[in-house]
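The structures considered in this document are given below.
Every read-out reported here was derived from the displayed coordinates using simple, explicitly stated rules and does not represent laboratory data. As the structure is a prediction and not an experimental result, all values here were calculated from the model. Cβ atoms are built from the backbone, for glycine too; each structure is taken alone.
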Structure P
Amino acid sequence: MKTAISLPDEIFEAADGLAARLHVSRSQLYVMALEKLLKEHDQSDITRRLNESIDAHGQAVDPVFMDMSRRGLLRTEW
């Protein structure tokens with residue numbers, strides 16, 4: 001799909017230079033950048049990475065939260 005976007009001159013020039021250094025077209029560079037950004041912001045990926053970290057290192061529970069839970073304060077309706 002073709003699209004038109006507006007970029008600040010300095011971003012365009014930096015991207016053009018990076019595309020040349022990577023030996024890819026400007027369009028391919030933009031695809032690569034968007035793919036990376038989309039992956040970084042993929043909520044399911046974030047959840048997966050958090051779960052992996054918790055599995056590997058455990059999950060500390062805040063003592064205040066535990067105390068509130070024991071006293072039933074978390075069931076309070078807002």
Structure Q
Amino acid sequence: MIQRAIGVTVGAIVSLIILVIMNLQDPGWQDYITPLAIGAVAAFFWPVVIGFYLGRRAKQRREDQIQSEVTRQVNQQK
């Protein structure tokens with residue numbers, strides 16, 4: 001439920017930004033097709049982007065924990 005709400009919000013924001021960039025003077029229904037399509041794609045793929053970011057962050061945390069453990073063990077041996 002929350003994922004759908006966030007997806008709709010992301011899609012709406014992207015659509016609005018593209019509409020503002022295009023600066024439509026007299027918008028017809030044809031002028032809304034491109035921003036709506038791009039907004040729909042953004043709403044569909046945002047979980048992939050967020051998942052990629054969170055995966056990289058988790059990997060970096062694991063590497064930091066491993067490095068701190070190695071440093072701790074090396075310091076204990078001295």
- Note on the structure: Calculated from one of P, Q, P(r) over Cα pairs in 10 Å bins from 0, in percent reads 17, 27, 19, 14, 11, 8, 3, 1, and the structure in question is Q
- Suppose you compute distance in nm of label points 7 Å out along Cα→Cβ at positions 39 and 55 for every structure in P, Q: which one lands on 1.9? P
- Origin of the value 14.8, where mean count of other Cβ atoms within 10 Å over residues 31-38 was derived from one of P, Q: Q
- Query: If FRET efficiency 1/(1 + (r/R0)^6) of positions 7 and 47 (r between Cβ atoms, R0 = 30 Å, to 0.05) is computed to be 1.00, which of P, Q is the source?
  - Reply: Q
- If helix-only ellipticity at 222 nm (-39500 (n - 2.57) for each DSSP H run of 4 or more, over all residues; to 500) is calculated for P, Q, the one returning -31000 is structure Q
